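Bear in mind that the values in this text are calculations on the coordinates, not laboratory data. Values in this document were obtained by computation on a predicted structure and should not be read as measured data. Cβ atoms are built from the backbone, for glycine too; each structure is taken alone.
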Structure I
Amino acid sequence: MGRDYVIIADSTNDFPATFAEENHVDIVHLLYEIGGETYGRERDLTPKEFYDKMREGLPTKTAAANIEEITEHFEACLKDGKDILFMCLSSGISSTVSNAFIVKAELEEQYPDATICVIDSLCASGGQGFLLNIAVQNKKNGMSVTENYENLESVKRNIVHKFTVEDLKYLQRGGRISKAAATIGTMINLKPLLHVDNEGKLVAESKVRGRKKSLAQLVSNMGECMGSYKDKQDLIVVCHADVDEDAKYTAKLIEEMYHPGKIIFSGVTPTIGAHSGPGTIAIFFMGDKR
């Protein structure tokens, strides 16, 4: 297996916090701002506090992990004689990965015997958490840092992301849709269905009128992406932005249609939720295509 290594991920992986603690995953915390106040490391908000502030109309900002923060985490491992497997939010959404590659190049000169693997997950939220879970299991199964990296690179585009939002104004604020489209869509109760493509970018898929219909369509659309994985859904992840009942309803539909081995529930963290808004429901699973 070679040298021991540490799996590091950024805080946008949207898996339950206990997962990182139990599996010794080091987390790089991305900062976010709401109402002019900064949070994300020692000082944080609960999901409900954050989304209630969004509902009140407070403006939000998010930031990628900076070079100094990534360097601090990497050096702590390298000084301890351990290699690194770092996984972060998709390059189609964040510049964290480009900062990580800068740090990798600098530290490889200082620690020539070390192996530093940086993975552009091409995933977000629970999709990134899904990939992180694979990384943890790979390490437990004895994969070296390089073997783990190569496996993750081979499967990352098979992690499918499907999601919908409750209020179009947050997508409009983030420049995903026009103000006119958001206004008209809200008037006629349109709910967009979106996914993350092979380049790790957010893409609109279709629109459905009504919340319950959008959730049902979201689940129905999963099947066409599953392909050869249809009867091998060992894990499906459902993330939500402070809408627990809608998440349970969505999981019920998933259970009835696909009978997965396990469903994990988790919250959409502020860095992601700042752009999609309260009421977001997202589903992550394995498929032949995104």
Structure II
Amino acid sequence: MLAILQKYRLHFISTLVFLTANFFLSIENQHIVSFFLIFTFGLIHGANDIQLIQKKTLNYKVNFFIYSVLLYVSIVIIGILIFFYIPKFGLIFFIIFSSFHFGEQHLGSHKIISNNIFIKGLLYTSYGSTILGLLFSLQWLDTHVIIYEISELFISKKKMELYFYSGFSIFFIISLIDKNLRKILWIETILIIFLGFFFSKTSLLLSFSVYFVFWHSIPSIFDQLNFLYDKDNSRKMRYLFSSLPYWVMSILGLFAFYFYFHTKPETFLPLFFSFLAAITFPHTIVMGWLKIYKPLTKIRK
């Protein structure tokens, strides 16, 4: 019990802090805080993918590095083009990928009996769908506006709720069947209820940023630190410095998009989420590849 509480201490404390702050911050200030969280920890957690690939393959040659960077940038560009030319497909594709990625990060430290990749993929995707479905349902109006601005796609609140219930049902059934997951099903259910309460009391952007940063990005950074540097005392600074080039390029890229498309302030959120989707798509692929074949969480205590 204490081990579980310790593991999720950051999740609970950060969420309670921002739940309290929500009552004192205006919407404008909430947006400022949310963007700060996403632009710092949120972007940085995906900024070391090339280094992760090198560590995984044990290939540190210059040619391999250049090839990896070019391939990575190409995937980002493809993601941007998909959102620009076929936004409906891009949006649905990104939601499914994000669901898998969130579930993979959150449940990756638990030992799953089945070695079937399909079962694991279904489990991770169903958990992520539960979280995103919960957020989209409780924040349906704001979510609908952003989705429609991106893709002109109308998704009713009932469909959002169905997305949540389907995800939770699949996650619940797989967890009941797997005896190892069955042991932690109760705490995961409590976490989902807790997140639902938080999502219902805060704005869409603050809800997303707190979950994205404190429930996903920072735990992911710790996993990456363990994988890349093991017990190195200077690992946090090394990780930060190696993240800077990609982080700077991401920030500059977003502002370039903003000015190129002459985006109005009221349409900035759809553009922001589209760009965030494009630059995190290759990160999702890299982390999925690493965790399927060599779990990053094996060193975590």
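Once mean count of other Cβ atoms within 10 Å over residues 44-51 is evaluated on every structure in I, II, the highest one turns out to be II. Which structure, out of I, II, was mean count of other Cβ atoms within 10 Å over residues 132-139 derived from, given a value of 22.9? The structure behind it is II. By the measure relative contact order in percent (Cα under 8 Å, 6 or more apart), tell me the structure among I, II with the highest figure. Between I, II, the highest calculated value is found for II. When semi-axes √(5λ) of the Cα gyration tensor in Å, for residues 36-203 alone is computed for each of I, II, the one that comes out at 35, 20, 14 is I. Among candidates I, II, the computation of Rg/Rh (Cα atoms, Kirkwood Rh) that gave 0.97 used structure I.
As an exercise: FRET efficiency 1/(1 + (r/R0)^6) of positions 60 and 92 (r between Cβ atoms, R0 = 35 Å, to 0.05), calculated from one structure in I, II, equals 0.40. Which structure is it? The partial results should precede the final answer.
Numbers: I: 0.95; II: 0.40.
Only one of I, II returns 0.40 for FRET efficiency 1/(1 + (r/R0)^6) of positions 60 and 92 (r between Cβ atoms, R0 = 35 Å, to 0.05), namely II.
With helix-only ellipticity at 222 nm (-39500 (n - 2.57) for each DSSP H run of 4 or more, over all residues; to 500) derived from the coordinates and found to be -26000, which of I, II does the value describe? Corresponding structure: II.
Comparing distance in nm of label points 7 Å out along Cα→Cβ at positions 212 and 228 across structures I, II, the highest figure is found for I. Taking distance in nm of label points 7 Å out along Cα→Cβ at positions 84 and 220 as the criterion, the top-ranked structure out of I, II is I, with the highest value. Computed over structures I, II, mean count of other Cβ atoms within 10 Å over residues 20-27 reaches its largest value in I.
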